[in-house]
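**Student:** Below: a set of structures, written as structure tokens.
Laboratory data are not the source of any read-out in this text; all were calculated from the coordinates shown. What you see is a predicted model; the values in this text were computed from it and never measured. Cβ atoms are built from the backbone, for glycine too; each structure is taken alone.
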Structure 1
């Protein structure tokens, strides 16, 4: 019998975590443990994808289709030390992710994103063969002249971006000092099916339109984002693990600039045949938010051999179809 590779996914109950499990759970060569404090999501979506087992220190090996879940916090050294014991790969997704929440509570954001990341890194400090893949964000760079790329000097303009940049720095520091294999993936704006609890722009706009609520656009609608479809992002994570890159940071995006107004227009085209028309209002821009953003993915293409498979239009069509199906269910 072959020895399974053991993965730990922090923040496993979130949108990205659940979709990563969806991709991995039937792989007979993998054993998956999740660590989540359930502060954002719950186990509902995850339990649809696998057989959840409560983690215990002496639990027997997991069968195919099973995932062990430890309820715990990434800032708790004891819980993290137990979770990382014997793992080959840590995919670190747990975070307080959001510019607005970081503006309201910067110390809490620091606690989750910086101290939490440092706690996980320190737990694997004596296990240099463990691969550490960290989810980061373009917010770490701040306001830049696009296309954004890895060589630009970081100047974050929000506590969220500053915290993610600090966490990235600890990844580099632990790689340099202790020989840990760390790899940072800066995700652009992620969207896709199974995002009913996600608060970012695509999922939020779809939910509001389906509910007949007014969409609030902060700014003139000309601000831009680079949207990455969830399946493409999951593939990037898997490739980053397989290629064993270390001490590197990669932007994972679609390399396409889309305005917020264009998002509303495309959603309207997809939903209007179902009798749904948006109601839109414009409000003042919010502090800490980047005005214009799209991303160069040249490094990810060159080094990882990764590139997105979905255009924004293709991904958006699949996302809307999922929301409509859920509405009928």
Structure 2
């Protein structure tokens, strides 16, 4: 089962919203993780409504660690009560680690006055006192333990034998500059979807083609890079980076996008790859249209989710 981890920025959420009907058709294979990061809830609201209407299970983090809503779960609770109403096919998710006050999280959990499926815990480091986490079971069933494998010991997840635990890894290697992706334009991404059950996990999670770093800063890039995942002959996932050529300054971002898009379209046609997002890329190429870099990221995310769900 796949648990794509999305920070709740605009185009990440729009990607989920636009995929909601597809996700519904694969409902036994997916449960997105959403971390709200903006105190403007317009896009989050419409995304939750779409997931609700499509009966898609998801995990909503109520104690985010980045963005506008850190230390402010009350607004998230209010949104849940307003939007989801009688819908219960979702998990309330809490970050737990060695710096989070688990007692405070438990206090917040006991304030919940709406129904939901159960708790998910996202372990971003080893929790010193595991009995503190188990206290949540007295308020609601623990559905998933989502374990960041890069920040815990190799055997940490074995503390939750009898539970459903999910592997979380960042497979996207972020470069300092977009032009640096041209140094290694094609690289290995992940094989977790092939082996997670063998390793004893009930599912796996990644940060898609965005990575686990969070930044609210926008800037005019010297280079435009489009990231597209694809299966190799063994169905392992690789990623290809399509980087513009005219990278001397920050002018003409639309022209840089056109250069990257030309490379992408030629490559997918040669390799006969397709997806809903790839067809949108082809349409942009035919129309000579630059929709903005956020839209490009949205298509990359949509493609990756569709690819993973078709591989498992």
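**Student:** A value of 16.3, 54 was derived for Rg and Dmax of the Cα atoms in Å, for residues 135-262 alone; which structure in 1, 2 was it taken from? Show your work: numbers first, answer last.
**Tutor:** Values: 1: 16.3, 54; 2: 19.0, 59.
Structure 1 accounts for this read-out.
**Student:** Comparing 1, 2, where is distance in nm of label points 7 Å out along Cα→Cβ at positions 55 and 111 highest?
**Tutor:** On the way: 1: 2.1; 2: 3.3.
Structure 2 gives the largest value of distance in nm of label points 7 Å out along Cα→Cβ at positions 55 and 111 among 1, 2.
**Student:** Right, next: Where does the value 19.0 come from, among 1, 2, when mean count of other Cβ atoms within 10 Å over residues 127-134 is the thing being computed? Before the final figure, lay out the partial values.
**Tutor:** Working: 1: 19.0; 2: 13.5.
Of the structures listed, the value fits 1.
**Student:** Have a look at 1, 2 and say which one yields 1.6 for distance in nm of label points 7 Å out along Cα→Cβ at positions 71 and 119, as calculated.
**Tutor:** On the way: 1: 1.6; 2: 2.2.
Going label by label, the one that fits is 1.
**Student:** Taking distance in nm of label points 7 Å out along Cα→Cβ at positions 215 and 271 as the quantity of interest, name the structure among 1, 2 where it is greatest. Could the numbers behind the result be given before it?
**Tutor:** Working: 1: 0.7; 2: 2.6.
By distance in nm of label points 7 Å out along Cα→Cβ at positions 215 and 271, the leading structure of 1, 2 is 2.
**Student:** Right, something else. Work out the source of 14.5 here, i.e. which of 1, 2 gives that when mean count of other Cβ atoms within 10 Å over residues 47-54 is computed.
**Tutor:** Details: 1: 14.5; 2: 19.8.
Here the read-out was taken from 1.
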